[in-house]
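Pasting the structures in now, so scroll down.
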Structure 1
Amino acid sequence: MGAADVETVWQRYVRTAAWSTWAPQIRAVEAEAELRAGMRGRVVPVVGPSVAFVIEAVDHQARTWRWRVQVGPVRMRLWHSVRARTPSGAEAELHIDGPALAVIAYAPLAHRALRHLVHD
């Protein structure tokens, strides 16, 4: 949960060039400028190999999106959502499905990034 309003948080998700501003583990994103279902791209991390991805679904009204990522043989599916928080601000939620070791390794990075995502 953070002080940024829900639309600001959603736009930080939707605009791929913004990902590196709130996700410290991301150096760059090689993809179209705005999320859409079927879009393919790569996340270039600060450390390690690039991560191929496919956006499976985007619902702008519900402020949710889902993608599949792959690094070598490791595949994960991630579900993201943004909700308004009462009385102000927003919260971001993430569900991850994948090999337990990969999920456990990624969870602290994701937690840190989501904290940055929702703050002013």
Structure 2
Amino acid sequence: MSARRTAGLEAVSGLSAVLADHRRAMAVREEIRLAGGDWGTARAESHVTRSAVTAPLLRVRLLLPELAEAAQRAVQAVYDMRAADSPAALQEARERALQAADDLTAAAGAALAA
């Protein structure tokens, strides 16, 4: 396996992992908020997971510029979960975030196979 392919695979894997963490944190946070609960702790956790996205996103964008748009869409889809105004809207936003992550994975597979 080439060094570029190895580094690219590690970059996409790293971004995918932190996106999954942030997606989970956002789902918990927004479920609590929408239910009218005290979501301060969940909000703090989501800030930690959001910060963790920055470096892996930059790494993907630098190592695999052909994935920059797909990576940014996957990140933005998770960020958009905070706009949910109902549990149903939150579930739809979560599903969009999962689909964007799947799209990134598919694009990465194609890019790394080339």
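Thinking only about distance in nm of label points 7 Å out along Cα→Cβ at positions 86 and 102, which of 1, 2 has the largest value? Before the final figure, lay out each step's value.
Numbers: 1: 3.9; 2: 2.4.
Largest calculated value belongs to 1.
Using the calculated result -8000 for helix-only ellipticity at 222 nm (-39500 (n - 2.57) for each DSSP H run of 4 or more, over all residues; to 500), pick out the matching structure from 1, 2.
For helix-only ellipticity at 222 nm (-39500 (n - 2.57) for each DSSP H run of 4 or more, over all residues; to 500), the value -8000 is produced by structure 1.
Taking distance in nm of label points 7 Å out along Cα→Cβ at positions 14 and 78 for each of 1, 2, which is largest? Walk me through the numbers before you get to the answer.
Numbers: 1: 1.9; 2: 1.4.
Going through 1, 2 one by one, distance in nm of label points 7 Å out along Cα→Cβ at positions 14 and 78 is largest in 1.
From which structure (1, 2) was Rg and Dmax of the Cα atoms in Å calculated, if the value obtained is 13.6, 44? Walk me through the numbers on the way to the answer.
Details: 1: 13.6, 44; 2: 15.0, 51.
That value comes from structure 1.
Taking distance in nm of label points 7 Å out along Cα→Cβ at positions 38 and 54 for each of 1, 2, which is largest?
If we compare distance in nm of label points 7 Å out along Cα→Cβ at positions 38 and 54 over 1, 2, the biggest value is for 2.
With relative contact order in percent (Cα under 8 Å, 6 or more apart) derived from the coordinates and found to be 33, which of 1, 2 does the value describe?
The correct label is 2.
The numbers here are math on the coordinates, done by the rules we state, and not lab data. Everything numeric in this text was worked out from a predicted model, so none of it was measured. Cβ atoms are built from the backbone, for glycine too; each structure is taken alone.
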